[in-house]
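Scrolling down, you'll hit the structures one after another.
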Structure P
Amino acid sequence: MRSHIHCYKFESKQRNVHRHLLSGYVEGMIGFNNLHFHYFYGVFSYLDHTHYFSGFTGMPIKTENGHIHKMEGILESNGFHSHTFSGYTSEEVSYISGTLFGKAYI
């Protein structure tokens, strides 16, 4: 499997009457084939405070056309509170063969 990235977009759990929308891309692949994970990090702001987060995805979960990764953790405490988050990356489709995938721009 070639080095690849995944995008993600999901909400944190609610705390102090608000949530944060986490969106971005996980970094390059660490490992090989079905034994790999990705590093992620980010910063999110809401009104008067900011949260930082970082971590590693879970191992790949096979899907019909490729795989996804589980992401979970805690948005760093700031503004006297923290948020937990749990979600999945988008599907990575390197398992697709044929000429159509080779011509796609991702």
Structure Q
Amino acid sequence: MATVHVKFQVPLSDPDDPSGTPVQGYFQNLGIRAAPARVPVILTETFTDGVIEWTETEWELVDPSNLDRAIRRNIEPVEGEGIWYRSGRALYADDDLATPQT
């Protein structure tokens, strides 16, 4: 399982609140089937809408049968390497990041 922090190259305006703070990025949880050394490669190939913040991205080996039932219900079978679970994105907009520092 991985928790990935993706930062957009350019902050995005929220179409529901265009005058609000632009969205700088998001966090997303993934279930990945791969050798541990291949996880960064798969993540890099998976996330193309921004830059992965590696210092705030982590993963660990898990037994899917021990995961929460809500996650297990959404597992997609994978042959070989690949993503077997993908959560929704947790977007964030930080006022401190949106204001240029002087």
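No value in this document is a laboratory result; all are computed from the given coordinates. If you're wondering where the values come from, they're calculated on a predicted model, not measured in any experiment. Cβ atoms are built from the backbone, for glycine too; each structure is taken alone.
Among candidates P, Q, the computation of mean count of other Cβ atoms within 10 Å over residues 36-43 that gave 14.0 used structure Q.
When relative contact order in percent (Cα under 8 Å, 6 or more apart) is computed across structures P, Q, the figure 40 traces back to Q. For which of P, Q does helix-only ellipticity at 222 nm (-39500 (n - 2.57) for each DSSP H run of 4 or more, over all residues; to 500), calculated from the coordinates, equal -3000? Label of the source structure: Q. Looking at FRET efficiency 1/(1 + (r/R0)^6) of positions 12 and 44 (r between Cβ atoms, R0 = 25 Å, to 0.05) over structures P, Q, structure P comes out largest.
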